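We did not get these values from a lab; they are worked out from the coordinates using the rules stated. This is a predicted model, so every value here is computed, not measured.
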Structure 1
Amino acid sequence: MPVDNSRLKGFYKLSVEQRRQRIAELANLSEDQIAALAQNGELDDSSADRMIENVIGTMSLPVGIATNFIIDNKHYVVPFCLEESSVVAAASNMAKRCHATGGFTSNNDQPMMIAQIQLLDVKDHEKAVAEIEQNKEQLMELANSLPSTMIRLGGGCKEISTRWIQTLSGPMLVVHIHVDCRDAMGANAVNTMAELLSPELENITNGRALLRILSNLATERLARVTATFTPEEMSNSGDRNEGLSIIEGILQAHHFAMADPYRAATHNKGVMNGISAVAVACGQDWRAIEAGCHAYVTYSQGKYGSITHWEKDSAGNLVGTIETPMAVGIVGGASKVHPVAKANLDILGVDSAQELASVMAAAGLAQNLGALRALATSGIQKGHMRLHAKNMAVSAGAVGNEIEKVAQLLISEDGPKTQTRVAEILEKLRKN
């Protein structure tokens, strides 16, 4: 269920159990959902065996809560599932910095997915395209003849289009089936429709259907989110001049990513730290989402560059925008099988796939800004190392109270923060 306020002051100071109880109360979670979140091996063998083949066990990742998110005037606490430190903290921090301007706003496409049917050996290209156009209504009726809740709710095949492409195997006629998937991600539905229509298209075109599968470049299912950050909010002290200087550095870092694919890859990885973490937490196909996000950059810009766009408005504010494919669902798939994915969706309180897409895009924009701001000011390592130091201490063999002591000593001293140095600190601590 939705939360009243995403600003959970002091949340990070609570114990894991206290945080879990706080979120359970806010989201009105059931006892089973609380237990699933608390159980480190939350996926039992039977559930895991239904999800993939040859199961031998499970592997857990931390689930953290990003706070402070306001999207379209609604508050969210956002579950992130990933192994990397500083991501949740950075996203929460940046989400808070746009409260003064109303938070994030979204404007998404309808949930349209594209299935592709590859037709080979078509002799008369123009005639084939004309015949498909002439029979389009009948083809759409056939696609929508499937017994489907999605179709009953107003979704289904809405358009059929064609494309000719030249390849190393010669010319190919590609038929696109445009399907409104409502609150589903839609892979199963569009693939089934593609297979159903393939024999009919072979008859119409006198061609041979080979591949019949969805495209993860969901250009008709874009999520668009924007947010504005004042110079005062971008400064830690509220100083406008300091904020303007930080904004200038962020823009220069962004322009670097726009111009250089080596930087863009790392820049976009930061965006996906937010998007993919929410996708994993909510049982989404994060590989499909990542493929679509990266492919869309080149598709829309003509070269690989930044997923996000940052600029300064006439008042000196920093304005961030993200436009990217977001094929997500809240019905079917792992979101309805994995107990923690179900709990996380309830924590989010989203009512539609479109709303989930907005949350994920906002998470990507916030996390991108967190990385850009750190890089343009103190450098990425300062904040990252503060959280990563405990992991380094454990890797060096620290146990119990040693972990916190080694981490604090590492952070407090100047110089490189290497694993060798951690081992030296631990050895000295034990000697003393």
Structure 2
Amino acid sequence: MTIFEELTRRGYIKQLTHPEDIKRMIDQEKVTFYIGFDPTADSLHVGHFITLMFMAHMQRAGHRPIALLGAGTALIGDPSGKTDMRTMMMKETVAENGRCIKKQMERLVDFSQGRAIIANNADWLMQLNYLDFLREVGVHFSVNNMLRAESIRLRLEKGLSFLEFNYMLMQSYDFWVLYKKYGCTMQLGGDDQWSNMLGGMDLIRRKEGESAYAMTCALLTNSEGEKMGKTVSGALWLDSEKTPVHEFYQYWRNVDDKDVIKCLKLMTFYPIEEIERMEQTLSGQDLNEAKKILAYEVTKLIHGEQAATEVQEAARALFEGGGDLSAVPTIALSAADLDGPLVDLLIKGGVFPSKSEGRRTVTQGGLTLNDERVMDPQRLIARGDFHEGSAMVRKGKKKFYRLVLDKE
């Protein structure tokens, strides 16, 4: 099976600039391509994961990826898909974010021995002279064409700063620099980057008289067309400090039946033939088996096989009556904590961010202790609540925590 067929069957490809040329190139040649990641946070989130997988599939087919850290463009902010201007960031923050997300990329992409390249556009953008940039790059861009770009047009009603208006020029300049420096002839990315990609291709054509190419992948959306990866506490991050491994696993375990096959195709390396078999044969309750595979495979890719196995065992212990409870989030209590309010102890353990939310959860019937619903916000924790040194708390339907009483 060719890489073009693999990407097509998995549902990655959204738009291509030169369909026949790109198909021939990636199936028969070795291509250097790039995907950009603006380090606006110290972790990537699941919205970035699909482009990382896009990159990894291409590398496995023999192509050379460039992961471009946008430490320079992050100082401006990409208006694509945004309704408001991003908060301005300090240069030191952007640099530190870049270091953090580089480590996350290395879980999926092999950067050893030149198999892939990490570049940072701050290396050239920070050196630019604005007048020279306008004469060298700006002269090739039509304001009329830029205003027709969806990423800019959608922002005009709410207001678009001149700072952000420069973003397309900067990203196009990146493509040109990577073309000259590394022979990069193709840009990949999310479909919201289409206009910016076309700008870079056109700049290479005008400056070098050569062809360049672009290919976008679908954004991660559910069956209703809404972006996936949002949780009650915010984005689904790839950093376990921001999104604990058990929450990350449980998110995929609980995806809607309509989305599980799509996610298996896009978010895992599970054999496409087997996924298509499940697509044809599984329905209703049987889809739970596909969800278990999805949750395990995605967690393994991001957090490693050991962490995925541990959280899988914990989920089995909680929901199926078997397995190992050691991976369930644990809150250690001492004898001094006994006879104190349960809600206060759960706040200390990070289950609730505030007393008001803890009280609200209890009054709404959303907290159980050892399978008994807690109805009183002042309910105390006592030694009798512990069985063989532990007690189980459930918040809502799916979040479990184990209280462990230290031995005296």
Computed 23.7 for mean projected area of the Cα convex hull in nm² - originating structure among 1, 2: 2
Answer label among 1, 2 for the case where helix-only ellipticity at 222 nm (-39500 (n - 2.57) for each DSSP H run of 4 or more, over all residues; to 500), calculated from the coordinates, equals -15500: 1
When relative contact order in percent (Cα under 8 Å, 6 or more apart) is calculated for each of the structures 1, 2, which structure yields the highest value? 1
One of 1, 2 was used to calculate Rg and Dmax of the Cα atoms in Å, for residues 95-166 alone, yielding 17.3, 48; that structure is 2
